[in-house]
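Please find the structures below.
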Structure I
Amino acid sequence: MRKAGHLWRTLAIVFLNAAATLATAQAYPSKSVRVVITASPGGNLDLIARATAQKLTESLGKPFVVESRAGGSGIIAHETLAKSAPDGHTLLVVPAGAHTINPGLFKKLPYDTERDFTPIGIIARGPLVLVAHPSLNVDSLKALTALAKSRPGQIVAATGGNGTAGHLALELLMVRSGTKFLQIPYKGNAPGLVDTIAGHTQIMIDTPSTSIPQIKAGKLRALAVTSIERSSFLPEVPAIAESGYPGFEASVYICMAGPAGMAREIVDRLSAEVANMARNPEVRRTFAEQGVEMVGSTPEEMRAFVVKDIAKWQKVIQEAGIKAE
């Protein structure tokens, strides 16, 4: 009888816990949700975050409101999230660069990237594209690296700033190819691209959404993309990985995270909603206009990616001797 009573108590506890779990998931969100981003309004990240927030608003019944916390290389937005209540009503949509490059770039951060955040999922990913001004007279990555080796430090490369995705991708290329470019850091990709189009700088690693119109107009030449495989945005352009540097990847990943300690039920619900978005043709078209494709990963896949990416960029930063500005 005692064993039977114990069994019934155990089953009752399990049932009550399951009911509480279901109630937590069903009650979420109970109010509007802040979606913090690391960039200013109007850019690619803002548009991607707003498209995501709109779909979450429609499916979960409460407003998901995008809030820009730009500045400090993404540190301000991260710190905002780390100090928020872990109830799922403050989230972060962030390019993996700010999330996984900063731990290697800054000696001291006001948060721990692996400890202080809850991974929800990778929303989207997209390649970068290596472009050259026509006056450089190269039409392939092989031709560029051969020229760079014959003129070390003389080919001028624009970057969007120290520690940006394009800058780190260029550093990784130099490490892998044994080349050296003269880098000019700009305050953002836009002015760097303008100078590359004008021929003041000769190469740049940029986003497809801004480079493709210039490539089509003949103002720039696309030499390679940084995704592990060819991109659907530039299918005729080879990947760096297939151009003599196997395994090379420096794609832009857009991730969603919450504060540490979020209830698993809320994490799973948000992750499932993002995965549903990834299957929506309308959303996929919206994201493609920004040069990225939907992913919709699991929290575990995002966590594994973050750990691997932090280690990858720490090594590049150390080998290149990059310092935070």
Structure II
Amino acid sequence: MSDRILVTGGLGFIGSAFIRHMVRSGRRILNVDAHTYAADPRRLETIDSNGVDTHLLDVSDDAFLDVVKQEHPQIIVHVAAESHVTRSEQRPDAFYNSNVQGTRMVLEAAVGVEVDLMVHISTDEVYGPCHAAPFREEDKVLGEGRATSAYARTKALADDLALSYSDRLPLVVVRPTNCFGPYQHPEKAIPRWITRALGGGRLPVWGDGGQVRDWMFVEDAVTGIETVMERGTLGQSYNLAPGDGSRSNRQVAQEVARAARRSEDAVYLTDYDRPDHDRRYAVDASRIRELGWTTRVDFHQGIERTVDWYSRNTSWWTSLLSDAETLYSDAAVREE
């Protein structure tokens, strides 16, 4: 059995952050990534390449099973997923194939080689919108449940699928809230606002800007995953969220503007709003805090650090802007 951790989706935003953290902690990584538009090998350039062996293939391919059989990893951390809500509405079948069928393939591979641990990375969106107290882990409804977007529905199904294997596989599920930080594709809200602010543009916020989310710096997210990996109870799911990250979209955009040394007047509300735009997500992360995990970077510090990174790494993101902006109906709205 290999002592390496197999990470799926390790060229993506969260997967690469997890790999960077693990390699700096002395762990060896086997990375499997389909290298879609959202993947970028440059995310791993800052670490010792000898610590990471990357295979460019889809977890849905039979070749993935061959790699797992050959390497026989002790631990699999399944991060790979299609994750952009707007893209999911345009390509729901692709999201189902990646997020549900891909997860099934990873689970079967893990069973086949009898791994010591399987960690499935889910999302807080599996609970659907929150209208009262933050959701605890047991509040997840079976199936698609209250999940609204095509993305969230596929992740809700994948979450159930993973837990259904817990009788034959040592497994834990992690449900992180929205993450942000360096190397995030500018199709996502915070890097979209940051790159616009740095370029002198204005920051569009959909509708009335009152949608509320928990926001967590990505380095805190990966230490949370590590905590569950090392100390989590098998068969359990764990919400992963900061204690101070709940803010409206408008407040987040204003924080970005301030960090980029722009006036809050650079933030504006658009006539366009996503259909069925969930008003609030909220989860109770008491269970993981009982394992000793806590955030180290508060929201303000995280935004400052992220804006600083994007300002110093324009060559990484400028080529990604055109594709990112084609997704947005508000991109055609005149900014006035």
Computed 148 for volume of the Cα convex hull per residue in Å³ - originating structure among I, II: I
Mean count of other Cβ atoms within 10 Å over residues 28-35 - highest-scoring structure of I, II: II
Answer label among I, II for the case where helix-only ellipticity at 222 nm (-39500 (n - 2.57) for each DSSP H run of 4 or more, over all residues; to 500), calculated from the coordinates, equals -14000: I
For 25 (relative contact order in percent (Cα under 8 Å, 6 or more apart), calculated) the corresponding structure among I, II: I
Origin of the derived value 0.35 (FRET efficiency 1/(1 + (r/R0)^6) of positions 108 and 268 (r between Cβ atoms, R0 = 30 Å, to 0.05); candidates I, II): I
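FYI, it's all coordinate maths here, none of it is from the lab. Only a predicted model underlies this, so the values are computations on that prediction, with no experimental measurement involved. Cβ atoms are built from the backbone, for glycine too; each structure is taken alone.
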